[in-house]
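Scrolling down, you'll hit the structures one after another.
Laboratory data are not the source of any read-out in this text; all were calculated from the coordinates shown. Just so you know, these numbers come straight off a predicted model, no measurement behind them. Cβ atoms are built from the backbone, for glycine too; each structure is taken alone.
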Structure I
Amino acid sequence: MSIATAEMIDLVFDLRGEALSATYPFALWAELVRHVPQLAESEQVGVLPLRVVENNGVMLLPKRSKLILRLPASLMNAAACLTGAQLDVSSHILSLGEAKPRALQPYPTLHAQLAAGADDEMKFVQAVHAHFAALEISANMICGKRRTLTDGRQSISGYSLVVHDLKPEASILLQCVGMGEGRRFGCGIFMPYKVITDLE
């Protein structure tokens, strides 16, 4: 897989809002594309999972929440037009602040909340190893709980995944490439992770 890692960045927006439904990733992506249709033209564009606090099935947004888009630098100016946008995410309003680009940093341990893959855990792990081999990435991994993201019309299933003992170049590459389908819904996107034992 050929991706120019130097051309991938995180675009970080301040975010104001109160709550979201558990199925928010699908509606959030639809709103982002409604405002910036160019986002849908690249399969490399991803939306990092929001940091939320779950309370009785409702996802509460902390005051310092951020919306982070991982995308090719060539799309930065188009995506920056989201500054000041009001997003209607299934009747929950999110207000975006100024866009700030952030270079990807190498972390030895990365975490994906949901990496899409086979229902069978052994087959999933085999697919992860094959993916890493194709990327020439050498690392250790811990497969967490099986998860499903659905809004009743579409669904993505897989496992949470922690990858550790990554070399700097491999860490950057894995953050750029990710794993599996659903990047636009926060799936298969790797983020810094500090505690290996907590896969929740």
Structure II
Amino acid sequence: MKRLIKVGLTGGIATGKSMTLHHWQQAGAVGIDADALAHQALTPKTPTWEEAVHTFGPKILNKNGTVNRPKLGKIVFADERKREALNRIIHPAVEKMWTEDVEKLEREGTVKITVVAIPLLYEVAAETQFDCVVVVGSSERTQLARLTRKGLSKAQARARIRAQWPLQMKMDRADFVIWNDGQLAVLHQQAETIWANIKETYHAPNKN
């Protein structure tokens, strides 16, 4: 069975993790997005959904029973204890999901590299499960600009940034760093350089 190269992808909020993941998927990696799995974990009537509703009340639900994520976000980012309570509900379920996905890829043996994007990778101590970790960073000014363009107030944006480890701490621990503070082409160039480095270092065939 061929060895699967496992890359952990993380960074600060609104730094460009999703764009980096998409770029590497186009280059041949199988991407796994923990944010997407978190959405799945809150599918109505699942155990995780039930625990979230029990903890935060039916006020977090839309009329159709789905979780109103903006409303839930306002609740948990305004109160650290509530945010930690949500993390205790969501993170174990999400970790189980992406771990099972990676194990399936390993068993099948047809994929050479998988990239798992986990916003709180270091916060949940998942870095040891990967061959290497890539951190995508940008200045806080850029993060704030991107988040406010999505409709958050500056206070809400800062609360989300503060809810994660300081970006410098993540970059200091990373095997590779992408600095995404400018044009998209610059992000792509860095991603391609690191991609080639990962393949060379961990011996993935060139065609991937």
Structure III
Amino acid sequence: MSAAVIAYDQGMGRWEPNARGRLERAAMELYIERGFEQTTVTEIARRAGLTQRTFFRHYADKREVLFAGSGLLEELIVRTLGGALDSAAPIDAVAEAIEAAGAAIQEGGDRPRQRQVVIAANPELQERELIKLASLASAIAGALRQHGVPDPAASLTAEAGIAVFKIAFERWISLSDQQDLPQYIREAVDELKAVTAGK
């Protein structure tokens, strides 16, 4: 066990605040060090200086440590989308909403990249990620319909938005030029518009 881990375990009592953040950091450290499959809830709780019971108060299982923020991300996208639809075309409103999500993700520092490394190494987690993205597309399509965008336009726009997000996120993760994720999203939207315009 490294000195950093020992300090982490001994320096934080069970009563100290931010249990959720501590569990998340401990889980990510262990997933990177040992692999997702080899890490147990007991080990995560121990690394965080907490109990298993505390872990299960915050997360249903060890997968949810990686996906817990998806509900907040969906809320941000739907809220931003609703405001943008008043003055923008549906695809531009979706672009604005996913740019806002990109900015929020980028605020996570190294965590999004670490998270992606863990997910990429595990087919079960990759499947879960696809399910979460499908749920997000459904929420976007629903928000578009609520603002008067009919189907199939609402569904097509939502799916295009998720495709743009996935491609931009993959570029952001893989390239080291320090460009902002929202910038990659804008570029992907421009490329999509150019393709659909036949340019």
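Given 38 as the derived value for relative contact order in percent (Cα under 8 Å, 6 or more apart), which of the supplied structures I, II, III does it correspond to? Intermediate values should be presented prior to the final figure.
Details: I: 27; II: 38; III: 19.
Considering all the candidates, the number was obtained from II.
If distance in nm of label points 7 Å out along Cα→Cβ at positions 79 and 111 comes out at 1.7 when worked out from the coordinates, which of I, II, III was used? If you can, show how the numbers build up before the last one.
On the way: I: 2.2; II: 3.8; III: 1.7.
So the calculation was done on III.
Please state which of the structures I, II, III yields -24000 when helix-only ellipticity at 222 nm (-39500 (n - 2.57) for each DSSP H run of 4 or more, over all residues; to 500) is computed from it.
Numbers: I: -6000; II: -16500; III: -24000.
Among I, II, III, the structure yielding -24000 for helix-only ellipticity at 222 nm (-39500 (n - 2.57) for each DSSP H run of 4 or more, over all residues; to 500) is III.
With distance in nm of label points 7 Å out along Cα→Cβ at positions 31 and 127 as the yardstick, tell me which of I, II, III scores highest.
Values: I: 3.0; II: 2.3; III: 1.7.
Checked I, II, III; max of distance in nm of label points 7 Å out along Cα→Cβ at positions 31 and 127 sits with I.
Percent of Cα pairs over 25 Å apart computed as 41: which structure among I, II, III? Don't skip to the end; give the middle numbers.
Values: I: 34; II: 41; III: 44.
Source structure: II.
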